[in-house]
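Just so it is clear, none of the values below were taken in a lab; they were calculated from the coordinates. None of these values were measured; they are calculated from a predicted model. Cβ atoms are built from the backbone, for glycine too; each structure is taken alone.
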Structure I
Amino acid sequence: MSRSLQSVLVTGGSGFIGANFIRYLFEQPSFTGQVVNLDALTYAGNPANLADLADAYGGSRYHFKRGDIRDFETLADIFSRYEIDTVVHFAAESHVDRSILGPRVFIETNVLGTSNLLEAARAAWKDRADVLFHHVSTDEVFGSLGEAGFFSEETLYDPKSPYSASKAGSDHLVRSWAHTYGLPATISNCTNNYGPYQFPEKMIPIMILNILEGKPLPVYGDGKNIRDWLYVTDHAEAIWMIMNAGGAGETYLVGGENEWENLTLVETLCDKVAAAAGRPASKARELITFVSDRPGHDRRYAVDCRKVKNELGWAQRHSFSEGLDATIRWYMENTEWVEQVRSGEYQKWIEDNYGRR
């Protein structure tokens, strides 16, 4: 049976990947439905990420709801009021360092919150087959790779941090609801995303901004940890394809097929940002500072994308050089957004318009 995709609930839609996904959705001529963006507006959720869409479609095709996936009553009301037929679940605590310092909120949001969302969907949809629960997850659930090989959809889970353990738990919950209750569900596990609107605590934006400001560029350990980098719009396209044609109960790995050692990436950013700012690259590279390694730091992540490519016809559209250039331009051209985020001014706006949590 074909899927409705006419009333899409996006959880965590004011965050980095969620906001880029909603933007992508409204750019698709084949998407004629409405989006309900449910976001708790914690530190990384920012309504400014979608302010222009709210102006263009607010009240008709775009609806923002401040709420927490840990609140079942809020979820039940949204499913009923907006006749939700599709869920794209981004909402999660997502930073490894923060999970090491305070793991409890990761369990509460990523595990308990996901179970609430699954139950709200099951209660609303009953035995419908034209609906979909798509869960967005991470390759970190698989643990750490050696120098060779790739994660695949058959790789056994081996999470190493409180963050990845909480995401592994949420993945298992989605699969169990699909198996036990017949809930139409799909899962995607992605590699490291980068692009516009990323909160400047993550590696690429913080390096860009620190280079521009002449601040130290902290590199964990020996800098030889390897990550695969995926441009956020390419990720959004993969999710859209899964929503339209992905098999119920299936998992798809999505990556950039673009592995970089952390130190090499930082050096490349030094060169690119310096060139964009008209400064000597050598001065930027002098800012690189090695710091103590993160506890339990996974050495390498990389995924085999053949399933999503062969079954759904997806492919990356952005080379890493193009994606980095576009990302650097965006941060250089959106200094007001950066200052609001770093200063916490946007949180005052949230309190003035939505009240304190």
Structure II
Amino acid sequence: MDKSATWSLSNLYPGYFALVMATGILSVVGFLVHWTDLSDALFIIASVFYLWLIVLYITRIFRFPAQVKADMFNPLRVFGYFTFVAGTDILATRLGLSGYLWPVLILGCIAFLVWCGLLYFIFAMLVFHNERAVHESVNGAWLIATVGTESLSIVAAILAVHLHFMSEALLFVAYAFWSFGILLYLIFIVIIMYRFFFKAVHPADLSPPYWINMGAMAITTVAGVRLANPGAATKFLAAVHPFVVAFTVTMWTWGTWWIPLLVIMGIWKYRMYKRIEPFDPSLWSIIFPLGMYSAALALMSSFPGLHFLHYAVKYFYILALVCWCLVLVDWFAHDVLKVRSQEAK
């Protein structure tokens, strides 16, 4: 097998489940805008990618344990594993929208267990093992921890709809994950902004995962809207309802502010390199925020006085779909065709 293939086992990118995240959120938005056939097709594709990647990662653990260990103790790469948590929860979300309970419960439990293991391992690793300076350790992938946390909030809110006898407890859990995800974001974004503003930034530093700066806020918006939904009425949520609504809109505003800046960063990087970069699996980290932003617009348009946002949903969704297709073609051309040519030799 060609070692340059981005999905070859020895150098498998830890954040490859961003492929599932990107495809899965496009399926969710397709459901929200009533493009049912497209939504179903994307869900099937995302599920196939999900199972395929699980097999690859498990195989890698047994065949290349040294590389896996190196990734786990590398602060620039280890946060990528949170894409498994988010990808699992996004598939659960799509199933929940279709009314399924047990698959949502099973996938949610799997995501929660992996989230717990990753979060405490990574924080312990950063405290006791990492010796790099903070500006040399942080990148946009750190914010995938926020995305994974907020995805658990969404799944808990969906389960509350099906499990009425546990709805109050589940909605409180959803609020806890929502607020904790915001705290993680605030901690990490301060470090990221410090790196941007007070350390030299090189083109290679501006990797696609920095789009998660916006994507994390988009999924926080989606989780917040679900908590503010009239169907999620509990005494506790009623007490914090104004705060949830106000903070949700604030997070959406902050995420929206990032979009032009991220585009500017991409243009600057292109002008510095004078060429288009070859395929990188982290490109899926651009598609996911675009899709999640579409979902945020669709759900936020349900707020009183914000119905006009609905008109922008399909435009962002179509943009995300086009970008998904372009990255898929780029991936196929870079990896699949290259491997076939090597095998032919």
Q) Given structures I, II, which gives the highest value for FRET efficiency 1/(1 + (r/R0)^6) of positions 273 and 305 (r between Cβ atoms, R0 = 25 Å, to 0.05)? A) I
Q. For which of I, II does distance in nm of label points 7 Å out along Cα→Cβ at positions 249 and 281, calculated from the coordinates, equal 5.2?
A. I
Q. Out of I, II, which one gives 2.7 for distance in nm of label points 7 Å out along Cα→Cβ at positions 17 and 33 as computed from the coordinates?
A. II
Q: Tell me which of I, II gives 16.4, 48 when you compute Rg and Dmax of the Cα atoms in Å, for residues 41-176 alone.
A: II
Q: Work out distance in nm of label points 7 Å out along Cα→Cβ at positions 57 and 265 for each of structures I, II, then name the structure with the largest result.
A: I
Q) Looking at structures I, II, which one was helix-only ellipticity at 222 nm (-39500 (n - 2.57) for each DSSP H run of 4 or more, over all residues; to 500) calculated from, given that it came out as -25000? A) II
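Which structure, out of I, II, was relative contact order in percent (Cα under 8 Å, 6 or more apart) calculated from, if the result is 18?
Traced to structure I.
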Q) Looking at structures I, II, which one was FRET efficiency 1/(1 + (r/R0)^6) of positions 145 and 185 (r between Cβ atoms, R0 = 30 Å, to 0.05) calculated from, given that it came out as 0.65? A) I
